[in-house]
Structure 1
Amino acid sequence: MAKSTFFKDFKAFITKGNVIDMAVGVVIGGSFSKIVTGLVNYIINPFVGLFIKGSSLSSWKTVISEAVIDAETGAVTTPEVAFLWGTWFQTILDFLITALCIFIVLRIIMKAKNALEAKKKEEEAAKAAEEQAKKDAEAAAAKAKADEEAAALKAKQDQLEACVYNQEKLLSEILDALKNK
């Protein structure tokens, strides 16, 4: 019987760094969303209210059917049905401001990441160039040593040839001397 690995898989998932980063992002995003909503509701909404007839943007609406109020108790028996254009516009403003802020933050992060990657590539290229220069220097040194050894061998060969020539000349002179006797 196969044992379920659900809890093992869940534990592996939850302990990964990416999940923790994501959770931190969600919490910060939620808090940031409250800040943006506050900006729209308490700063932008009253400012826009100066230019429209209502007291604020949230009062901008199109009523489809009026609320029915009980004349005796003053309680609402049937609520108002309306298109809440101002509230919808506030939601759109919330989204656009949040999206703009996220875009700016991500753009900064991506520029920093790209700069780090470019620096890393430059360091790798410099290291590769340094290694290539070292290999070239070693090859040049090996070639110079081989050339030096070849020159020494050639000099020795020339010296041996000169000795052989001198010995042949000496033998020839000895033979000539023996023949003349």
Structure 2
Amino acid sequence: MKNYYAILELNFGAEPREIRTAFRRLVKQHHPDVSELPNAQERFLEIQEAYEFLMDDHLRSTYNQQWNRSYIDRQEQFRREQIYRLWAEHYQRKQASARAAGAAVQREEAPEKQHAAWSWLNKSFNVFFLILFVLIIVLPVYRYFHQDQLPVEYRRPFQYFILPILLGSVFLVGGYYFWFIRKTDDY
């Protein structure tokens, strides 16, 4: 259905006087003998058709009734589309929220499993290094007391063994304190 009021650049339900004024103004602009626009002929014919249609009182009142009905139908269709659009947006937000909640639960469960694995690995390294530091202490002491079996020229004085023993003791005490007392690498 053509919108004759829009063709004449009028508001819906314009009076015959306004229709006549708009027709004269547009005919002067779009007359094929005056206008240099490429679609002047088609536009001119549209303007004439709209004018003739709207100047007939019976046709105009029928057109207005049909336009009102179609306008109401378009409004109802628009309202229904808006309701559906709002429902679809709400449903999408609800689905996104459910996905985010599921992902959050998975993220909360995953760190617990990772934490257990990392904690076990961390404690393994701590024990390994404590054993290493104990060996740094024990091996020089063992070698010092078992050097009796070596010839006298190959025997070493006690000062040779004191540095590894002191260094191992410092690492052993420091490692024990930082790894087991302070528990600095707990997550």
Structure 3
Amino acid sequence: MKLSTYNSGNIEEIKQLFTQTFSDSEGQSEGLLIGNLAYELMISTDSYDLYGFVAIESEQVIGSIIFSRLVFESEVNAFLLGPVAIHTSFQGKGIGQKLINFGLNTLKENEVELAFTYGDPDFYAKVGFSPLVEKVVKAPLKLTYPEGWLGQSLLNDEIEPITGHSYCVEALNKPEYW
């Protein structure tokens, strides 16, 4: 298996991966929603504000993750992880964890200070994310499941409180993702 940054030639295959993976686990409407989100992130977000990574096996994209910039009123270099998809037949083999760790290491190399995500606390704890309360770091939109708001410092062990609002990239700036 090879881990790397995505390239524009992978966009349609990545969209299909997200669509199929989320359709398999959450139903067709969720698959279409998340597949379209991944696509919109890749085609509409400035490259300075986006990191995309893939896991490739036998020349097929079997996993993909996307980090997009999260902007705060204070000067903090932060990115938001999401969405994440591992092809259904490759799940449970640690590929997601390897891919996320690869992405986090790339962010560290590029002097990103903080990483956030919104998802399953049990899964994301395996790659260093911890639960956050919005008194410490405010999410960009109202959270449906506040227990899923997670973060980690890429510089030290603790996230210091960040005052003010946060803002996500345009493709994620919709209540249905939160």
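Laboratory data are not the source of any read-out in this text; all were calculated from the coordinates shown. Just so we're clear, the structure is a prediction, and the values are computed from it rather than from any experiment. Cβ atoms are built from the backbone, for glycine too; each structure is taken alone.
Data overview
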item	result
With mean projected area of the Cα convex hull in nm² derived as 9.4, matching label from 1, 2, 3	3
Origin of the value 11.8, where mean count of other Cβ atoms within 10 Å over residues 34-41 was derived from one of 1, 2, 3	2
